[in-house]
Structures are given as C-alpha cells and as structure tokens.
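Right after this note come the structures.
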Structure P
Amino acid sequence: MLGLSFVIIVIYFFLFFVVGTLIKNNSIVDMGWGLGFVILNLIFYFMFEHTLGTLLFTVLLTIWGVRLFLHIYKRNYGKPEDFRYAAWRKEWGEWVVLRSFFQVYLLQAVFMWVVAMPIQTMYPPMYSVNWLTIAGLLLWCIGFFFEVVGDQQLSDFIKNTENKGKIIETGLWRYTRHPNYFGEAVIWWGLALISYSLSGNPLSFIGSGFITFSLCFISGVPLLEKRNASKPGYAEYKRKTSVFIPWFVKK
C-alpha cells in the first residue's frame, strides 16, 4: 500500500511538473495539493470493500480537497507566479527545471505521501463505525469551520481597498493569527481519528502530526509571520493574539 501510494503520487505530481514547466509557473503545484488526496483515496476506495466508515471518510476528504482546490484556483487565476516560486526561479537560474522537479514537485509528493498516511492505513477497513469515528467527524467539522470561515474573512478583508497595508484583526482572526492553518491541522486530526477508528493502526496519526508541525514551524506560520512583520500594528497584534490555537485576546 505504501509503495503503491508513493508511485501514484509521484506520477501525479510529475504531470503538474510538466505543465508548470511549460507555462513557467510552479504555483500550480499548490492547486494539486487538495485534489491529490482525493484521487489517491478514490483509487483505494474502489479497490477495497466499501463500508459506512470509508464512505464517511471519502465524503469528508473530497469536500475538503475540492474546496481547497477551488479556493487556490480562484486566488491564483490570472495572477503571476507566487512570490515564493518566482524568487526560487530567479535564484536557480539555468538549473530552474531540475531544481523545480526535486525541490518543488518531488518534495510535495513526499509530503503528500506522509500526510496521506490515514488513507494508506485505513484500507482495507478492520472495524465498523464507532464512537471514535463520531469524534473524528466532530473534529473535522470544527477544523473545516475554521478553515473555510477564516479564508472567507481574509478574502473579504483583502477585497476592501481601505484595508490595503493593514492586518485583519476581526472575526476568527481576533482569536488566532492563523485560523485557516489551525483549521487545516484540526481537519487532518479528525481524518486521522476516523482512519484509526476503522483500522486500529496508530500510524494513522503520522500525517496529522506531520502537517501540524509543518504548518507551525516550516511552511505555514513562519513564512506569513515573516511577511507580515513589517506591517503597521503587527507587533501589537502579535503580542495580544494567539499564534495558532484560538484563545482569548490579551489586554
């Protein structure tokens, strides 16, 4: 299962690499993130016996993956390459194609393989739906709320030209500086719990642990914190607002 998953994911990202190289825009790799999990799960879903538990997992994962794809597509459509990939393109020069494959697409493939552990450990399912499955569903709902509402609040804030150069401090952003990232992590803990409830395999939690660590210390929070540091009022916002887990505002 692990080997088959890795092969599928590498082929999937190789296709994005070809397209990204042709259009000279590696930002498309971000659009491939959500759909990759959906496709991988559907392959295994139809390979093995269907149960109520695997159906629930499939529905939740598909809702998350398709929503994320549409959100990133809408955000990136008609815009130039994301500043991160554009900076790397300039830095890598004549080696941009080779380094893009290994440091963007193949690296994303490895990350997806690790995060997708709940999918790989769940099939074939060993147990029926139980209280842990319901707990996982509740966790997923909480995470999805924070991710969707947080993204929408930020999108509405950015659209208002009066907010140019300002930082959002309202709605969910009043209680955490990164409600969408918090929601993303909780979604995966919910999916991991559902997977564990059906498989009894503790490896189900590797993916949620990895993505939480990555969001908090590698690719998510640190990059945005650095980017926002120079904005007026951010130091005060940082002092009084929780960085990740929602909490009461400090006086």
Structure Q
Amino acid sequence: MALIEMHMFSETLGMEMTVNVILPQEKRPYAGDGKMKVLWLLHGGHGDETAWLRMSRIERYALEYGIAVVVPGVHHSCYTDMVHGGRFFTYVADELPKVVCHLLPQLSSAREDNYISGYSNGGYGCLRVGLARPEQYAAIGAFSAGDKSDIAFDNDGSQRARDRILLFGDGSIKNTDNDLKHLGREALVNSAVLPRVYHACGSLDPWLDLNELVRDFFTSLEGNPYDYLYHEVEGLGHTWEFWDMEIVRFLEYAGLRKEPSRFIGV
C-alpha cells in the first residue's frame, strides 16, 4: 500500500495545495485497460485532506476493493468558486483530475472508473461537482449532505453570516450553480449520461431536514434517472461511525467488490 502526500501548485488558486493519494499497489493486475479505478473523497467543513485517513478505515477499504483514493484539501471553501476567495470548484472539478492523472498515469480518467464521495460539506461538494460534471463520474456518494440553497440566510453580523458571504455573497443562490437541485435539473436536460447517486443520512443528524429535501427532489424525478438510492440509519448522527460505514455501502452500490488478497495479513 502506498500513501502519497502531494504538494502541488494550483494555477487556478495561485497557491500550493495538498492532496493525499492512496494507491493499493498490491492489487495486480489492474482492471480494464490496465488503469486503476479512482475514488475522489471530499472532507467536511471542519476537516482537511487528512480527515478520511485519520478518522476512517479508508486505507484498508482501498486495498480490499482495489481502488485508488484521492483526498484533496479545500480549506473552508465548500467546494465552490467563492464570491470573495478562491475558485475551489474549478480546482476540484477541472484542474485537479488533470494534474493528478498526469502525475500518476496508472490512474484511469475514464468516466466509468471514477467515483466521487464526501461527508457533510463534502457531501454537498461531491453533489456540487458530480452533478455539474456528469461526464466525469460514474457514481456520487453523498453522506449527511444538504443543499446550501435550502438554508435561509440572515445577514446578522455573525461569523456564520460572514462565512456565507465569502462563499456565496449575500443574495439567494436558488437556481444558480450552487443550487444542487438546479444542477440536477440542468444535467437532465443537457447531459447524455448521468451519474448514479447514493445518499445517506443518520436519523439523529441535526441537518436531517436538509437531507430530506435533497431526497425529495431526487425521488420526485420521473423514472429515477439518477438511479437514486437513499439510506437513513436509525440511531446515528453526524459522526465518523456513520460515514465510515456508509463509504463501504457506497462502494458496493457503485458496483465495486472486495478482491481476495494475495498478501498475508492484508
């Protein structure tokens, strides 16, 4: 197993960024055309590029399922092109995949081999990126993921309000590219292919109502074009116990299966 900490210069952001990559090098031969499938894994608002590595068993899962994992850090950007700040959506959606796949040519850039997932703000982020770039991802796995456009904004001078203005400005983001439901409708009209969507939330999550609004949008679409599946777990909240469990469920939903290991103790 290789764990690579990459420090790369982002032309989009104009600064150095850190990306962690897990490569289960023991898994040979690679699937398909000789390239390895890739899971792009996004952290939450209080996390960074180390959160999944420190708090979950993702390194073990990468080996078991034979998939590379790329975990970028995006600070407090919420994976959007900030009104007052960096273009983090453009970085994650457009620049990062090109740079990483160039530096690590064993990673597949084929849509059918790429998946994107995340928790909390990263759950919003993976839907934000995956729905805006449906041609890049076979499946999206969103955990504890509400739509920022459903959160009422009160410019009350609080830190929360100031942070929101940095991200989205002080106006409504309904029917903009930061509105997940808008992106979902646009992809339906404009895209030849759509990613599958797995969505999960704990019954004790303090933002369960926001997740239910996302659920209601997808389940209202005739014919279930996103092959949408919602999973609500009783007794769990906004916790790593829940997210660590759900990443495995997502990998299974995406069609990945555990592979037998040829290595003792692995």
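Please state which of the structures P, Q yields 17 when relative contact order in percent (Cα under 8 Å, 6 or more apart) is computed from it. Source structure for this number: Q. In terms of mean projected area of the Cα convex hull in nm², for residues 1-136 alone, the structure with the greatest value among P, Q is P. Here distance in nm of label points 7 Å out along Cα→Cβ at positions 25 and 81 is compared for structures P, Q. The highest value is that of Q. State the single structure among P, Q that was used to calculate helix-only ellipticity at 222 nm (-39500 (n - 2.57) for each DSSP H run of 4 or more, over all residues; to 500), giving -9000. Attributed to the structure labelled Q.
Comparing mean count of other Cβ atoms within 10 Å over residues 89-96 across structures P, Q, the highest figure is found for Q. When distance in nm of label points 7 Å out along Cα→Cβ at positions 113 and 129 is calculated for each of P, Q, the greatest value falls to P.
To which of P, Q does the computed value 1.00 (FRET efficiency 1/(1 + (r/R0)^6) of positions 145 and 217 (r between Cβ atoms, R0 = 25 Å, to 0.05)) belong? For FRET efficiency 1/(1 + (r/R0)^6) of positions 145 and 217 (r between Cβ atoms, R0 = 25 Å, to 0.05), the value 1.00 is produced by structure Q.
Since every read-out is calculated from the coordinates, none of them should be taken as a lab result. Quick caveat: nothing in here was measured; it's all calculated off a predicted structure. Cβ atoms are built from the backbone, for glycine too; each structure is taken alone.
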